[in-house]
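Below you'll find the structures, each written out as structure tokens.
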Structure P
């Protein structure tokens with residue numbers, strides 16, 4: 001048995017003439033915080049609804065917990081969903097909403113269970129305020145509490161920080177990290193890569209329904225780290241000079257001519273001089289500095305202006 005608990009293969013969803021999700025492939029490992037990043041209208045919500053069992057794919061396969069899933073299946077019940085709307089009664093309190101859902105689940109000792117759940121997400125069980133009067137952040141917390149009823153193995157959160165102020169974003173981020181430490185695998189979508197990078201361990205970038213990049217957190221940060229990009233005749237000849245004469249140990253050989261240097265202590269002029277002294281010609285040398293948002297926009301073209 002593998003450590004992958006979700007796998008989608010050639011997953012596609014078409015609405016009449018529009019293809020919302022187009023032949024998507026990826027795997028999610030147990031315990032990951034999986035970031036689904038893409039501009040508005042990229043197909044994120046549609047993809048999450050298929051994984052969560054809310055809508056059926058037009059084609060392709062979904063594997064959950066090492067089982068191929070077709071239509072309604074008990075494995076979907078091991079997922080907690082917060083997609084688009086919390087689905088609660090606005091004229092009831094948080095406690096009353098959770099109590100009604102707990103009754104439908106047939107949970108025993110509901111009072112303690114709900115108290116613990118509300119405490120976990122940072123809401124007061126004694127607060128009688130109607131949900132319709134909640135702040136956006138409180139509604140998101142309640143939505144996460146609803147998704148956690150039944151102790152799911154996987155938590156799916158669609159744009160959970162959308163519309164929140166900086167404090168609300170920080171609180172939801174801390175909650176996500178806290179939940180992940182308990183062993184829950186989390187799938188979280190966003191169109192803000194800078195914020196998603198503070199929690200996710202792996203990323204898929206979705207654009208026009210297609211996966212355009214599947215990348216780990218380490219590789220993503222490396223792509224955006226300040227570096228010197230160096231092109232020479234032969235990288236394998238230049239590398240020993242960089243190591244032995246300039247004490248450069250943080251570098252990456254991209255191909256037989258290109259080297260990325262990540263050591264902050266060295267300057268471009270030092271590299272050119274030392275390589276020239278050893279009769280190695282430098283074709284190009286440039287400094288590269290890129291933010292996570294620049295990286296994201298380069299791959300998607302723009303932020304878009306429609307909704308999933």
Structure Q
């Protein structure tokens with residue numbers, strides 16, 4: 001039976017999934033820290049055992065056959081189920097040491113987490129972190145499905161099975177080049193009409209007050225008329241503003257590092273309700289992890305870190 005064949009060759013499934021994902025034995029080899037020869041041999045034996053061709057080579061690399069696609073979709077689900085089963089078997093609530101799988105925004109990964117990890121190391125904390133960045137909808141989905149243990153983001157839309165703990169609050173402010181050649185931007189204060197003359201540079205997909213995207217808030221203020229930069233990171237916004245290509249809207253908390261070497265200066269904009277640009281950052285995790293010692297230690301550490309800033 002095919003089922004028995006798959007069970008007998010189950011150890012080859014992770015390599016198969018990685019090759020199918022990357023469409024490349026070379027990239028799968030790097031990811032798995034295995035030789036290309038070992039992966040090729042493993043795939044050959046799997047195909048021989050099943051009596052089916054799983055891959056074909058083309059100009060664009062390795063492609064899955066119809067049978068390969070079926071196995072790939074099923075194998076992905078199977079590996080996710082095994083990962084969830086392992087989490088339950090390990091009994092997170094009683095673990096003294098944990099490698100936490102943490103999701104976060106790219107900006108936080110670059111400008112916040114390095115300082116936290118340094119703080120953890122300095123205080124000999126038993127928390128280990130594996131960090132990945134992504135968009136908030138993707139991260140929320142993965143914490144709900146227990147593919148991530150926790151996420152540090154702006155407050156997500158709460159679901160019945162997840163919990164969010166406030167870590168800190170922040171606000172976005174307007175910045176321009178300190179050495180701007182544009183006379184109007186040399187002023188320390190602008191009117192809303194002044195600002196409408198320039199592109200507003202920001203992470204247009206980030207969420208702020210009332211869980212509204214920045215782009216929606218800017219549109220309501222009439223500030224998207226000349227918004228021809230559609231950016232997905234605050235880093236890009238800061239770089240463009242430093243080149244005098246617009247006015248950057250950036251989180252105040254990360255400016256000390258984000259602005260290093262860029263010579264940015266803050267400008268006040270009259271006629272804007274600053275409350276619209278406030279946001280809070282939360283640690284969010286699955287309800288079943290609320291007694292997880294690693295999660296508890298992380299919350300305590302993050303709050304200690306914020307208290308000394």
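What follows draws every value from the coordinates through simple rules; no lab data is involved. Please read these numbers as outputs of a predicted model, since none were measured by experiment. Cβ atoms are built from the backbone, for glycine too; each structure is taken alone.
Quick check: 0.4 is what I get for distance in nm of label points 7 Å out along Cα→Cβ at positions 136 and 168, calculated from one of P, Q. Which structure matches? The partial results should precede the final answer.
Values: P: 0.4; Q: 1.8.
Answer by label: P.
As an exercise: Cα extents along the principal axes in Å, calculated from one structure in P, Q, equals 76, 51, 36. Which structure is it?
Numbers: P: 78, 42, 42; Q: 76, 51, 36.
Only one of P, Q returns 76, 51, 36 for Cα extents along the principal axes in Å, namely Q.
Can you rank P, Q by distance in nm of label points 7 Å out along Cα→Cβ at positions 24 and 192 and just name the one with the largest value?
Working: P: 2.1; Q: 4.9.
Greatest value across P, Q: structure Q.
When helix-only ellipticity at 222 nm (-39500 (n - 2.57) for each DSSP H run of 4 or more, over all residues; to 500) is calculated, the result is -12500; to which of the structures P, Q does this value belong? Walk me through the intermediate numbers first.
Details: P: -10000; Q: -12500.
Among P, Q, the structure yielding -12500 for helix-only ellipticity at 222 nm (-39500 (n - 2.57) for each DSSP H run of 4 or more, over all residues; to 500) is Q.
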